[in-house]
1. Compute Kirkwood radius over Cα pairs in Å for each of I, II, III and report the one that scores greatest.
2. Which one of I, II, III has Cα extents along the principal axes in Å, for residues 85-204 alone, as calculated from the coordinates, equal to 45, 44, 22?
3. Work out the source of 6.2 here, i.e. which of I, II, III gives that when distance in nm of label points 7 Å out along Cα→Cβ at positions 13 and 101 is computed.
4. When distance in nm of label points 7 Å out along Cα→Cβ at positions 141 and 165 is compared over structures I, II, III, which one is greatest?
5. On relative contact order in percent (Cα under 8 Å, 6 or more apart), which of the structures labelled I, II, III is highest?
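Bear in mind these aren't lab numbers, they're just calculated from the coordinates by the rules spelled out. Note that the coordinates shown come from a computational prediction; the quantities given were computed from them, not determined experimentally. Cβ atoms are built from the backbone, for glycine too; each structure is taken alone.
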Structure I
Amino acid sequence: MVEIAICLAIIGIALVAIIGVLPLGMRTQGENREKTVINQDATVFIEAIRNGAFGADDLANYVYAITNYQTQYPPGTATTSSGYGGSFLTNGANIVGLLSTPEFVDTTNLLPIAANPNANFFSNHVVAYVHSMSGPAIEKPPQDNSLLVQDSFTYRIICENLPLPVAANTAYTANLGVNLHELQLTFLWPQLPNGGIGRGLQTYRTLIAGQQALVVDSNTVPVVNLYYFQPQSFTNAP
């Protein structure tokens, strides 16, 4: 009996240790899965923005809202916010055009301006809300069960299209500043039901060469400014 009691005690201690490790293992597995999904989705967004894609309409199945917080400088001017969703995000061209919004645009013609602007410009802060494109097939279109879609892995993207900071003391560096852009996509996950955000954070950076075109969508009120990279089009700095 004593031996049996000792054996049961040893087994009990081992089971307690195993049960204590299981939640940690499951949490680690979930975090690794989320990072894998983010890595795969980031590639899709970077390539769509880099190429100024017009036919990436599949994005409309996953990007359900985009917000732009715009501040006018010099300081002291109020910040305005614009939200986009619903019917406006039913095609990939509109989504890519919003995600490509430059960090700094001129207040007169709304065109991108160089690094370190000194006066009279708008600063844009673009945030996209996305259902993951990668992951279980049951969550993906043509799934029309709203509960499954809402319960899918969701994240935010902070999109920063920055001018390349160069010393414009030669014609060469001036042209680099006009034709090179730094794209930063910061992924925050998971999006929580209460509107908060989890602890996941990953930033992806890349350089994009070429001009950026402004397309004004006058079919909306107020009008929406969309920007597209043109990787095969370059300009000479003044």
Structure II
Amino acid sequence: MNKDSFFPTQIYFSDLAGANELNEYLKEKVYSWREEDPQGTFRTNIPQIGAWHSGTDMHMRPEYNRLTAEIFEMTHGIYHDLGYDPAFEPVCDSMWVNINPKYSYNRHHTHPHALWSGVYYVQTPENCGLLSFTDPRPQTQILPPYFDPQKRAAETWNEIHYQPQEGRLIIFPAWLVHAVQPNLTESVGRKGDRISISFNLYQRRQGSKVDNPHRAEVTREDLTG
């Protein structure tokens, strides 16, 4: 018999070279940011248990250009891999850091008004919480089949989990439902913080400029121009 597989969901990941040095630099910067703005922003995090979500203008801050450039490098590769129109380039319009201490987590959510979203791991103590994705086709749960566990293919899984790894960059469709499980580390103090950086991306025609000057948009060329 023949077999076609349609409607796939791509998740890309890469382990950055020189991540140890980069992460030490980022930790110093993000903790200073938190000290300047201890209130932070409330999204899917739980501030009542100490979780901190920064403002979403991280991509506009030059001290983070090295990481932003790495994100664009990978995103350009994804757009090329999928055959996106080269007349349109990746644009980042929001980027932020999450500092999640013990017991904190992020609820199930998606990222509206974006094509792709992603996360970069700065610090991941042991047992700090998996990144979970669920099947985006709710109809498949109406009558789930029984599978032979020895033969079940990955494309039939209902949920997948990524173990956070320092220096790993993961990019996924912004519409894909995801969550971060509770940080149950035994590490104490700042060493127990799960530190991750998230961002949103979409497309814009090459050379065009945004009509709204108050919208925080950055392309790869903006970092070097």
Structure III
Amino acid sequence: MGKDIPAGPFLYGEDKQPRELPTFFIARYPVTDEQYDAFFNDGGYAEKHWWEGIGSRIRKPRSAVLGQPSRPRGYVSWYEAMAFCRWLSKQLGYQVRLPSEPEWEKAARGEDGCVLPWKDDYHAGYANLNERSGEAGVTYLKQTIAVGLYPHAASPYGVDDLIGNVLEWCLNEFVQPDGAEQAHRAERGTSHMRRPNDAQASRRISCSPLHDSNTLDFAWCVRPRCHADHKLVER
């Protein structure tokens, strides 16, 4: 289940630079335990085809913290997310991949560059965060929860769980203006352990593609083949 993000201009980054993207489609929720288990049970870690050329092959998954079907998977490295997307592409019959940072951010902020998916100000009870920090609210669950429990906090395009619960991998490298950290990959969003002051849709995070934790997951993305740039590079 996913959402169409229409073509057109939008404001990107903390400085709200104008950019433009063609139409694309993004999963409504991060990948869940149940969805990822389908990849594992179909021999996803044993079949080397899904791992060729992405830089590293992971031999076995780490167990999810609670193992409940509707929770975000967690403990997924960038390499595992890439292999899953290749496997899912085969099942669906069209190319599925991780979103680029601009795609993720437009899906989260809409066209106007809002700070959060639901506008500019944090509202208590709008995301799975540590609201007790900074007295932004009374809730701190200290764990991930099932996806889709905050529909009132969806983005302008109806995409859920972009702030709170888990961080999400993006396709591209994390590159600083000085060219450093090119081996690292970009993450977006905010995990359940962070405080509301950290919750900004423009916030960029750099991490090794081998890193995994219970706060890190991903959502898959599709761009129609009619666009010349549908084959985004993975390096």
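1. Comparing I, II, III by Kirkwood radius over Cα pairs in Å, the maximum is at I.
2. II
3. I
4. The structure with the largest value is I.
5. II
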